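What follows is a set of structures for review.
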Structure I
Amino acid sequence: MVKYIPMEIYHQTEDKTLTGTEVVSFPAGIKEAFDSLGDTLGRQRAFYGISWMDENDHVKYYAMSEEAFPGEGELHQYECVTIEKGTYHSETVYNWMSKTDCIKDVFHKLMANTKVSRTRPCIEWYQSDELMLCMINASTEGV
């Protein structure tokens, strides 16, 4: 069972540029993608899982990290995504490494309480090996 705290509001105060790679074999290959990203960019930075549904209702999932400097992603031939500043509905998941098969349930719960646009991603922010913040943009613009 995933330990939840009540839905929180998280305020992203500025746009954040992430860089990384698509996990084409999703859900297989996620750990390997993050390991490769850490090997290339270093492990002393924040990591994110970014996902959304494509036009064929398939999940597109990206293993990403914050850019340390503008153009870092391009230097390594990675893709870039921006987490827009704004208000996000979020839930904290504790001991997430032992609950990876339940993360989708956290997002289903968040989506039930948020009007979600297909153009806005679901965001997994890996704050530590124990703590992950799941986030969905709470803005209704463009929905």
Structure II
Amino acid sequence: MPFKELEHTADVLMRVWAPTQDGLFSESASALFSVIFCNAEDRGVEIPFSVEADDPDSLLHDFLSELIYFADVEGAAFSHAGVTIHGRSLDAVVHGEPFSQERHAGGTEVKGISYSGMHIIHNDDHFAVDILFDV
């Protein structure tokens, strides 16, 4: 699992890493989904979308915010997202299933994504970021 929860006093702080920037965004989505949903699987719900932003940190923030929005509006529980980044924009397809209270109970509602401390780091062999989920 290329993410782990770190200690935080009030919200959920996750450290995410991946060998590519596309992978970092995809794993960041998986970290978000692990907080919100229990037992979500790829069962036919597929939502493609695009996001643009001025810089990579804002792009990640806006991408994760869109995922929260789609989960709420579409009534879906997501399991994973495929991401392709093109400079200051990305194309994504999020996969999941219709939300079921019985099947997905036990998750934590995420109200938003904080900019606090969010800065994508690129080392020689991987990308990494700490993300604070406002719960």
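So log10 I(q)/I(0) by the Debye sum over Cα atoms at q = 0.12, 0.13 Å⁻¹, computed for just one structure, reads -0.46, -0.55; which one of I, II is that? Don't skip to the answer; put the middle values down first.
Numbers: I: -0.46, -0.55; II: -0.42, -0.49.
This figure was derived from I.
Given a value of -9000 for helix-only ellipticity at 222 nm (-39500 (n - 2.57) for each DSSP H run of 4 or more, over all residues; to 500), point me to the structure among I, II it was derived from.
Values: I: -5000; II: -9000.
So the calculation was done on II.
Every read-out reported here was derived from the displayed coordinates using simple, explicitly stated rules and does not represent laboratory data. Note that the structure is predicted; figures quoted are calculated from it, not measured.
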